[in-house]
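Chemist: These are the structures, in structure tokens.
Every number in this text was worked out from the coordinates using simple rules, so none of it is lab data. Everything numeric in this text was worked out from a predicted model, so none of it was measured. Cβ atoms are built from the backbone, for glycine too; each structure is taken alone.
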Structure 1
């Protein structure tokens, strides 16, 4: 009979769920009936519901329709004896290292994204009954793991999943949506915690997944997400760093699940292109790795709830005793193949030890509490972040009179930073809509050409051709235009400025730059930039001011009579001064505009 064991962080008992299992095709088909919770096992292939690329491995979306929920004490689940034979990664270190090198060179180095997660799978054979083995593993996890969000065992009749995941993907309780970006991995005993907290690669990884999950919150919460943290997430053998995000929302919980597939901590960013990169380089399906377990319910009054941890630190055991433990590493501009190979071994170690597939000293007590210096280093991470996302915002507090009531349309170049930008523009008083690059652009007072991955000068890429045309058409009619990142590169091309590919990508990089006479700290996500030998330009569209790097001439921003563009992301959490930049650059563009305007 299908069943599930769930132990949530801090609980003194295990929830036992029993019922029938059905298979559905899409998330919208998950049944939600009052009084009958559903535990859905969501595979990675469901990302296709968002129109994103994936290698379809046929892993089913199975739902346990819960008939009964009971609780049992932890003592009912003793750690058992496990026998595992064989055991190796499906891709050896050399092959995995080659894939890492290719992604760093061909994807991050060519502007395809800020970070990507590439996984491999440890495989072995479980001797004896697979379900009994999973029960024994569950008991071992309860005894030895700590700091987990869920420790669980799910048996659907066709497969068994057992794991200890540290990470809530998304939850909805009483209308409050929460997400939990986690990144950075410190193996206890491998060095000093303070060195880990100072490591720029670890710091940047967390910032980038924070930005990516803020993008998701911007689509499912009415005013986006508010950031709390950072915190240390301490487990039995590892310590991570994390933030919490919260916002109020009203979407159906199945829609929340769909719009947040899947966490950047296990895919990359921007997520749509990350899915392409994963399909291109992994060249196989992911089954349940990076998917979610999702416990959904609805009360008699119609109030929905959702609790969905990420399927990481999880073993899949099939009926024939095959054991699969998938693990991944986050690749960023500082990554090295050797470092990421080591990280996959580290991440696999905990679950392998629990299953008896590796001999690892297991800690039964928490690691020492962090000292004052560790807490200071954590707090210092927020000093230069955007208060727009960290502080509570009162309605109307940021409205700029010159922007109030004006309309703006943002053209999305396949990077949902546009959803965050929309919240900022709304806070300034604009009425905002977002359209994909492939759709007609509606009339608006202000046209915003947004960010996206790829080479802006590509002569045949349909997205680049379409977005360059949007910029050219708007300039031709002399109507207000604002461009961000990819949009800025296209604006620069139209103004006659050449583009270069940076020697070292600016992916998830915060810099303080001179911006039209004011020092601003802003966040960059780009591999390309315009260059200019001077701080001004006479163009066919009027005189242009150029904010540029005094050393290499790379362009940070431009502004002209009715247009402006920025190479950085004012909406990023890395842009401490992003909202102030918008308050400065946008009002002059609309000063002489009679609303509403056509697009020309």
Structure 2
């Protein structure tokens, strides 16, 4: 009787519980109907000090029972050989669970296929018919194994290798992997793989020859280790940069305009200034930034307008650094003017100009503006604005008992970036209240700590946070990772969080650097904002790669914060 999806899930559970191998059950993606693409991950793979050969084992791209069964056998076999062969393993035993569940393989049941179409062109991760290929491609490329092994069921034995596999082709007496848009073939194409090509082999075998052939491959890898794949080399090179170098790379394209008037541009300009302030001679940037912001500096009320939304008002965050660098009182006036844009509404309503639905973004936008404005303002009413902010944060009612934040009062999803906004908002608030207020451990200090404690176990082994924090298989999202990492780092510097959080911050920072290249391009920053109507809508929010102002801005702040944390700056 052919393997069913239920039998597959049982087999995965049994593998994850085997005492001799400490498999971690996780997921690398989500099908259109919402089924997880299951992974089994060995304990050593994510250890940055691990000197084992990193191997990714992938099967079931066709979704046929035979291919999934051979993949499960391969997972068992390779686990038994891992110590002897000195390999660290992650695996995807069924890359096409829809095909298996519906009996539609090689189709996935949504109008697409998983065994062809690589590298995927766009559609990360909301493709209407083939999201599986997007998830599998990105997961594999950024796990950056040294070798990828695909297994398929078949009569007899057949080896194929891609262009990056080098001498393995001759040593295995293998053929070139076909077709050219298959998963294994495409991984070896130097011009098509970000961050770099990965050696790949495909084994077609029956159950009677699988163990022997896998053993032969692993012996070859042990006898002549392949070394880090080009993908891993690029990732490790990115991670080796210090925070100021990453910041300079981001600043090549971020923080260069104030158009549109939006917090994304303001945070990026602020990030450039923060990095400059870490240099011995920070004044070189001042003239450039002064020119960018002059219209707003000269007449903030006119530029922001009487009905400016909170994202526009929060554009002014850079004025804090400009005031510190120049002592020009006009920058203090910019901050005070932005603070005065906030006005009380009725009972159980957030202040104008915040969203009436009590959204997580406004934790950050309000705290960033009012905190800065109150610190520099000579306005006798500044204490009233701080109270307005404090009341809003205390009464928003979007933090659940588990510590996490819903995107809004009416949205049940734990959106990654929504929690990033909430985390940064509380961190900003704590930055601007008096030190004794932080030390006394008030209610907002407690809420911040509960939030950070809730986030720690949700961090992935890669260091990343998910697009939907508690939904395994949703994509690893860079903006949330930077924002949460920033908030934790700021909490440590303020003395609100203890040193247990340093490991989480370090992991988030490394993960972020791996997804930022030397030109300031990023990988997988969630597009857009705004409250959505349900889980599927959040899963389908596109992931931007390349230039992205929102992700780049938050990454700039994260870089500066890490640099200050590393320097021992407690201010």
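Chemist: Can you say which of 1, 2 returns -7500 when helix-only ellipticity at 222 nm (-39500 (n - 2.57) for each DSSP H run of 4 or more, over all residues; to 500) is computed? Mind dumping the intermediate values first?
Modeler: Working: 1: -7500; 2: -14500.
Source structure for this number: 1.
Chemist: Hey, another quick one. Please compute mean count of other Cβ atoms within 10 Å over residues 2-9 for structures 1, 2 and give me the label with the greatest value.
Modeler: Biggest value here belongs to 1.
Chemist: With Kirkwood radius over Cα pairs in Å, for residues 90-441 alone coming out at 21.5, pick the structure among 1, 2 it was computed from.
Modeler: Going through each structure in turn, the value belongs to 1.
Chemist: Could you tell me which structure in 1, 2 was used to calculate FRET efficiency 1/(1 + (r/R0)^6) of positions 210 and 298 (r between Cβ atoms, R0 = 41 Å, to 0.05) as 0.85?
Modeler: Going label by label, the one that fits is 1.
Chemist: For distance in nm of label points 7 Å out along Cα→Cβ at positions 386 and 474, which of 1, 2 scores largest?
Modeler: Max of distance in nm of label points 7 Å out along Cα→Cβ at positions 386 and 474: 2.
Chemist: Here distance in nm of label points 7 Å out along Cα→Cβ at positions 154 and 330 was calculated and came to 7.1; which of the structures 1, 2 was it taken from? All intermediate terms of the calculation are to be shown ahead of the outcome.
Modeler: Values: 1: 2.3; 2: 7.1.
Comparing all candidates, it corresponds to 2.
Chemist: Okay, moving on. Which of 1, 2 yields 0.25 for FRET efficiency 1/(1 + (r/R0)^6) of positions 234 and 338 (r between Cβ atoms, R0 = 35 Å, to 0.05), as computed? Walk me through the intermediate numbers first.
Modeler: Values: 1: 0.85; 2: 0.25.
This figure was derived from 2.
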